[in-house]
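Values in this text are rule-based calculations from the coordinates and carry no lab data. None of these values were measured; they are calculated from a predicted model. Cβ atoms are built from the backbone, for glycine too; each structure is taken alone.
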Structure P
Amino acid sequence: MSDNEKKVEEELVNEEVVLEETQEETTEVVEEVEELSEVETLQAEIAELKDTYARVHADFENIKKRLEREKYNALDYAQEKFAKDLIPVVDSLGLALKSGESDLPAEELLTKVTEGVELTMKQFLSALEKHGITAVSEDEPFDPNIHHAVQQVDSEDHESGEIVSTFQKGYKYKERTLRDAMCVIAN
C-alpha cells in the first residue's frame with residue numbers, strides 16, 4: 001500500500017471515529033432533550049396538581065367554617081321550640097296573677113284561680129312531655145336509678161322496699177334521670 005492509500009485509509013478511519021463520536025454526542029443530546037421534555041411535562045403536571053390542591057383545600061376550609069357557623073347557630077337556637085311551647089304557660093300564669101285584681105268574692109276567686117292553676121299545670125306538663133320530659137310515675141316500683149329513699153317506715157299496707165309516699169316528684173328527660181323522686185319506702 002502506498003503512502004497515499006495509507007493516508008486515505010487513516011483519514012477514513014479518523015472520519016469514522018469522528019462520525020461515531022458525533023453519533024454518540026447526537027444520541028446523548030437527543031436523550032437529554034427527551035429527558036428535558038419529560039421533566040417539563042412532569043413540572044407542568046406538578047403545577048396543575050398544586051393548583052387543584054390549593055382549590056380543594058380552599059373549598060374544604062370554606063365548608064369547615066360554614067359548618068362551624070351552622071353548629072354554633074344550632075346550639076344558640078336549640079331551645080327555640082321549647083321556649084315557644086312555654087310562652088302560653090307564661091301567658092296563663094300572667095292571667096292568673098291578674099285575676100287577683102278581680103272584684104269577685106274570695107271563695108269564688110279561689111275556686112277560679114285553683115282551676116286556672118290546674119289548667120296551667122296541665123299545659124306546662126304537656127309542653128314538657130312534648131320535648132321528652134316526663135314525671136316519674138308514683139306507681140312505679142322502687143328503682144334506685146330514679147328514686148331516692150329519704151326515709152324507711154313500717155307499713156302493714158306495703159311490702160318491704162315498696163314506695164309508701166313521695167315527697168318530691170322525679171323527672172326524666174327521655175331515658176335519663178333529671179331529678180330523682182324523693183320517696184318513703186316500706187321497711
Structure Q
Amino acid sequence: MQVSVILAHPNAQSFNHAIAQAVLAELTRRGHQIVFHDLYAEKFDPALPASELRKKASLPPAVALHCREISCADGIIIIHPNWWGQPPAILKGWIDRVIRPGVAYQFAEGDPGEGIPVGLLNVKAVLVFNTSNTSAEREANVFGDPLETLWKNCVFGLCGIEAVYREVFSVMVTSSPEQRQAWLKRVREVVGQHLP
C-alpha cells in the first residue's frame with residue numbers, strides 16, 4: 001500500500017514532528033510504501049497563482065509531483081497543529097494547489113461547477129493527526145470543531161473518501177512527557193487500525 005504523509009509544522013522539535021516519526025516508523029514496520037513531505041522543510045509555496053486555476057493548467061514540477069503522488073496513494077496521513085481552528089497556511093495552500101480538479105475530483109459532464117464533485121482519489125483511508133491547546137470540550141462546545149468539518153466534509157468528503165479519521169492531542173501546552181509518550185503509542189495504534 002502506498003501512503004502519502006504530509007507534515008505541516010515549522011518547528012522540527014515540535015510534537016507534530018514526533019507524531020510524523022511515529023507514523024513513519026509504524027508504516028515502515030507494516031511494509032507500506034511511503035511518500036513523505038515536510039512542507040516547511042521543503043519550502044512548499046502555498047500561494048495559488050491564477051495560472052493554476054484551470055483544470056489542465058501547466059503545473060510547476062514540485063506541485064505536479066504532489067499531484068501524481070496523491071493520485072497514486074492508497075492512504076493519506078495529514079499531521080498539523082490547530083491554529084485558529086484552521087491548518088497552517090502552508091497546508092491550506094497545499095490543499096489549494098494539490099487537491100485540484102482532474103486530480104482529486106471532477107464535476108459531471110454538463111455540470112458547470114455548481115453540483116457535488118465526483119471524487120477521483122482511490123484512497124482507502126485518510127488519517128488526520130492534530131495537536132491543540134484547546135480542550136476537546138471547549139473545541140466542540142464553543143468553536144464547533146471546524147477542523148472536523150474541514151477535513152471530512154469540505155476536503156476529502158468532496159473527493160469521494162468516506163473513511164476520514166481524525167485524532168486530536170490536547171492540551172499540548174500542559175501535557176507531560178508521559179502523556180506525550182502515550183499519545184505517540186495511540187498514533188501507532190490508529191495507523192495500524194486504519195492502514196493495516
For 8, 35, 38, 15, 3, 0 (P(r) over Cα pairs in 10 Å bins from 0, in percent, calculated) the corresponding structure among P, Q: Q
Value 1.3, calculated as distance in nm of label points 7 Å out along Cα→Cβ at positions 39 and 151, assigned to which of P, Q: Q
Relative contact order in percent (Cα under 8 Å, 6 or more apart) - structure with the largest value, from P, Q: Q
At a computed -9500 (helix-only ellipticity at 222 nm (-39500 (n - 2.57) for each DSSP H run of 4 or more, over all residues; to 500)), which of P, Q: Q
Comparison of P, Q by distance in nm of label points 7 Å out along Cα→Cβ at positions 23 and 167 - largest value held by: P
Value 15.9, 45, calculated as Rg and Dmax of the Cα atoms in Å, for residues 87-142 alone, assigned to which of P, Q: Q
